[in-house]
Structure P
Amino acid sequence: MSLKERVYYIKEEAKNFSLNSKEDLEKFRLKFLVKKSEMMELFNIIKDLAGEDRKEAGRILNEAKKIIEEKFQIHQDNLVNEPEKRNDEDLTLPPLYTNKGSRHPISVIKNRIIEIFSRIGFTIEEGPEIEDDWHNFSALNFAENHPARDMQDTFFIDMENQLALRTHTSSVQIRTMQTQKPPIRILAPGRVYRNEAVSARANCFFHQIEGLYIDEKVSFADLKQTLYYFVKEMYGDDIEVRFRPSYFPFTEPSAEMDISCTICKGKGCNVCKHSGWLEILGCGMVHPNVLKNCDIDPEKYSGFAFGMGIERQSMLLNGVNDLRTFFDNDTRFLKQL
């Protein structure tokens with residue numbers, strides 16, 4: 001029998017070889033692909049053939065070998081590399097119950113705040129969470145020795161280039177004032193980071209939403225009326241409000257806004273430390289230095305800004321007394337809100 005005929009019969013035998021299990025696959029390998037198989041032994045014979053005959057024999061052998069190897073590879077993928085398919089599932093069984101997801105309470109309150117302010121013309125602006133010193137501190141009138149620049153309060157990630165995780169979304173206000181001309185009326189929601197000990201009242205990251213309004217002849221009265229409107233829409237008509245003088249480097253004058261305690265209705269409890277009041281936000285008139293830093297003429301324009309923690313609003317509205325529960329991913333807690 002000639003070499004060509006032998007190759008033909010080996011190739012046909014391989015084609016007709018049934019491969020239905022891993023055992024069949026191993027028998028196929030031993031018969032056709034190991035060094036001592038008849039196919040591999042033919043490669044040793046062709047080295048003694050003359051030039052043209054050897055070339056033709058090599059071509060025939062390589063074609064046959066390729067066909068055999070391809071068949072082996074295909075069945076190896078089906079039988080070994082891929083998991084065996086099971087057909088013993090009972091398709092009459094009812095499906096497993098899957099809990100439907102819902103919006104996180106922080107997202108719910110954030111959207112509610114945005115919806116309230118959008119009614120009076122505020123739009124949304126966003127910015128990066130990694131900020132440089134200018135946008136996070138200097139442009140906001142922070143002095144070089146201000147405590148907020150200290151490593152204990154801020155997560156610096158590149159001291160050489162003064163890059164840090166933003167400590168407030170006020171940086172978005174700066175970016176907006178640098179790229180837009182007044183009138184400006186925006187909200188800046190987002191996550192912020194501060195190097196604080198985690199407790200029931202504080203976390204190293206939280207969510208904040210800030211507002212900014214810049215135009216001609218904006219006054220503190222405009223600020224108060226805007227925030228009165230927000231509180232009534234957010235907490236109801238029976239809520240009481242007060243403003244207390246405060247200090248922020250980027251506003252002058254500055255104030256903090258309190259509402260009557262939503263837990264005890266102003267009578268005094270542990271949540272409000274028996275004062276009857278709960279602080280909900282900080283605010284003030286934009287400092288002239290901030291306007292100058294953004295190339296806005298403080299002689300022509302004025303404005304107000306405010307900022308609040310979204311978690312704080314959710315805690316007050318839902319009676320939550322531990323900030324950490326918002327981030328525990330406990331479905332029992334989330335279903336209650």
Structure Q
Amino acid sequence: MSKTDAEPLTHLPADIGIAEFDALHDQPERWRGVIETIAARYSAAPVTQPDDGTALVGLVGDELVIKLYPPFLRDHCEFEAAVLPRLHGRLGVPTPALLDRFEHQGWPGHVMTRLTGTPLDRVWPSLDEPNRCALLAALGRLAAEVHALPVQDIATLAPAWTDFIERQRAGCLRRQTRTGLPEHLLAQLEAFIAGPLPSGPLSGPLSGPGVILTGEYTPFNLLVAPGASGEMVLSGMFDFGDGLVGPAAYDWLGPLCFLAAGHRARREAFFSGYGLAPQDWPAQRLALLRLLLLHRYSALKAQIACPGWQQAATFDELAALAWP
């Protein structure tokens with residue numbers, strides 16, 4: 001890294017690419033001053049940075065969040081700005097309130113309220129099974145609440161579902177090769193993903209373009225806090241920039257992969273909370289696995305938390321292992 005690369009930014013680049021932005025994102029010392037300048041318009045509180053995220057984010061005291069998107073993710077910024085007021089105050093779990101939108105040197109962004117709680121991924125390993133199942137049931141209820149909300153104009157801010165799937169199919173082999181899918185499964189991949197995706201009653205209330213897909217029912221974008229009896233309960237959900245509009249099953253993948261992780265009781269807890277009986281979904285396991293392979297951020301090495309899954313000889317065996 002050159003000395004120039006490490007210097008703090010005085011002006012945001014207008015034509016930044018993905019690789020250049022990823023490098024900048026990982027050097028908060030370079031863009032912290034930009035976030036502080038924006039934050040000063042709203043608060044005198046100190047600004048800190050979270051550990052991760054797809055945009056440049058500043059936590060302003062205990063009350064506000066500044067989120068700044070690069071120009072090539074303007075569509076993500078627009079989608080999140082539309083979804084935030086659609087969700088806020090309408091769910092059983094808090095979501096941020098959108099306070100303001102802004103443009104800074106050609107980069108779009110917005111100001112939100114900050115939620116309270118601890119990221120679920122930090123505490124999940126220490127939780128007992130009853131608490132894990134209770135959280136998955138609550139997560140199922142939360143997903144069902146979001147999927148019941150009207151889509152309306154939000155559909156115009158997301159790619160058409162059929163176009164999205166067509167693009168994902170076209171790039172799937174390249175992505176799965178890059179993210180480390182075993183060679184014997186790569187050889188079967190293109191024939192497998194050509195098969196059907198989740199449909200019928202398992203695709204949610206699809207009257208119209210689909211449902212609002214937040215894509216964020218994962219432990220990294222959920223907050224928890226101690227409940228009345230000391231158990232952990234959901235206290236917040238955030239980060240909706242990479243959402244879509246489409247079949248509800250797309251949003252089941254996060255809980256099924258990261259949290260259920262091949263455990264039958266956890267999976268049934270999630271579907272019970274969502275409102276599906278256990279017998280209503282097993283025939284769709286292969287369709288769900290296809291959807292996982294076509295997911296925007298598909299990377300099975302990080303998403304399937306079942307030891308030894310790489311030894312599954314076929315995708316049929318893999319689906320049975322991931323979702324027994």
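With FRET efficiency 1/(1 + (r/R0)^6) of positions 116 and 300 (r between Cβ atoms, R0 = 30 Å, to 0.05) derived from the coordinates and found to be 0.35, which of P, Q does the value describe?
Details: P: 0.55; Q: 0.35.
Considering all the candidates, the number was obtained from Q.
Look at distance in nm of label points 7 Å out along Cα→Cβ at positions 12 and 148 for each of P, Q: the largest one is in P.
A value of 55, 48, 40 was computed for Cα extents along the principal axes in Å; which of P, Q is the source structure?
Numbers: P: 108, 54, 37; Q: 55, 48, 40.
Checking each candidate, the match is Q.
Figure out for me which of the structures P, Q the number 2.5 belongs to, where distance in nm of label points 7 Å out along Cα→Cβ at positions 28 and 60 was derived from the coordinates.
Numbers: P: 2.5; Q: 1.7.
Comparing all candidates, it corresponds to P.
Matching task: 20.2 is the computed value of mean count of other Cβ atoms within 10 Å over residues 172-179. Pick the structure from P, Q.
Details: P: 20.2; Q: 14.8.
Derived from P, not from the others.
Looking at relative contact order in percent (Cα under 8 Å, 6 or more apart) for structures P, Q, the greatest value goes to Q.
Just so you know, all these numbers are worked out from the coordinates, no wet-lab data involved. Please read these numbers as outputs of a predicted model, since none were measured by experiment. Cβ atoms are built from the backbone, for glycine too; each structure is taken alone.
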